[in-house]
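Undergrad: Next up: some structures, all given as structure tokens.
FYI, it's all coordinate maths here, none of it is from the lab. Since we're looking at a predicted model, the values are computed, not measured. Cβ atoms are built from the backbone, for glycine too; each structure is taken alone.
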Structure I
Amino acid sequence: MPKKNKKQTKAGKKAAPQVTMVAENRKARHKYEILDQVECGMMLIGSEVKSMREGKLSLDEAYIRTKDNELWLIGADIAHYNNAGMWNHDPRRPRKLLVHGREFDKFAGRAHERGLTLIPLRVYFNARGIAKCVMGLVKGKKLHDKREAIKKRESDRGLQRAMRRR
């Protein structure tokens, strides 16, 4: 009897690749106007990866800085992994982000402009199980911009409800 591949469904077809969302910076869409975004890899240690697979990651106060032609994720909180014992990681240590050279030049150059910053928008595991971070180049919204966005969203919802009733 042939061995059954673990990545196949009952019908014998290959299963769709799974993308597992770990964390999303939901406040970023409210606080900032997102100008551009790019996917980048993350350099992590084993206990960090295992903790992230359990969903123990917070991006609330996280931001990205450039240092020596490298991108660093600062302020992201990856909780301790319970089974790591004494080999656990520092929850708030800076983590290196991996991007192509052209992307680094583009984002690092624009991040030094007045009023622009780099923040992590979401972190997930791709289909191959590799941790990825979507980084965004953002500009802070003023209070009136936030109110305007809320009003627009409310009116759009009202229109959608009216269209469904017909």
Structure II
Amino acid sequence: AFALIRPPGHHASPDHCWGFCFFNNVAISIAKLRQEGIIDTAVILDIDLHFGDGTENIFGNVPEITYFHPEDSGRQGFMDSISRFLGNQSADMIAVSAGFDRHEEDWGGQLKTEDYLTIGQMVKEFSERVCLGRRYGVLEGGYNHAVLGRNVKAFVEGLS
């Protein structure tokens, strides 16, 4: 599943909002799934250019939730860090804070459209291996509308 919503949310904390974010959509959904007993543990992979400080503020002291925002180490380093991270995790579900502002034609100037397809595929493979296939993404950043659609499409194709 993919939530194509605006505004983004990963900068929103329980008592603070900034960076265009008012509600932390990923955090709300994970908390709801936990409250309903559907999941106990979750991995949140944040691929946005900017660190999701709101998500970290909400779940930083919750051992059942693992938040990961790859370091900016170049295109290949970024992709490798995601692969390494997913290779060492276990959880009931994976959620992706799917920001597309790392694209070479957006603020980050780093990733290509095909990288988003690959990231989606990595998340799908992880979820099928570890989480009974449970996975979803939520749109975060991505500000160049000329490329945002094709990047989202590539990610969703990989995730599907």
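Undergrad: One of I, II was used to compute relative contact order in percent (Cα under 8 Å, 6 or more apart), and the answer was 29. Which one was it?
TA: Computing relative contact order in percent (Cα under 8 Å, 6 or more apart) on every structure in I, II gives 29 only for I.
Undergrad: Hey, helix-only ellipticity at 222 nm (-39500 (n - 2.57) for each DSSP H run of 4 or more, over all residues; to 500) derived from one of I, II reads -9000; which structure?
TA: I
Undergrad: Assuming 16.0 is mean projected area of the Cα convex hull in nm² as calculated from a single structure, say which of I, II it is.
TA: Answer by label: I.
Undergrad: Further question on the same structure: Compare FRET efficiency 1/(1 + (r/R0)^6) of positions 73 and 129 (r between Cβ atoms, R0 = 30 Å, to 0.05) across structures I, II and report the one with the greatest value.
TA: When FRET efficiency 1/(1 + (r/R0)^6) of positions 73 and 129 (r between Cβ atoms, R0 = 30 Å, to 0.05) is calculated for I, II, structure I comes out on top.
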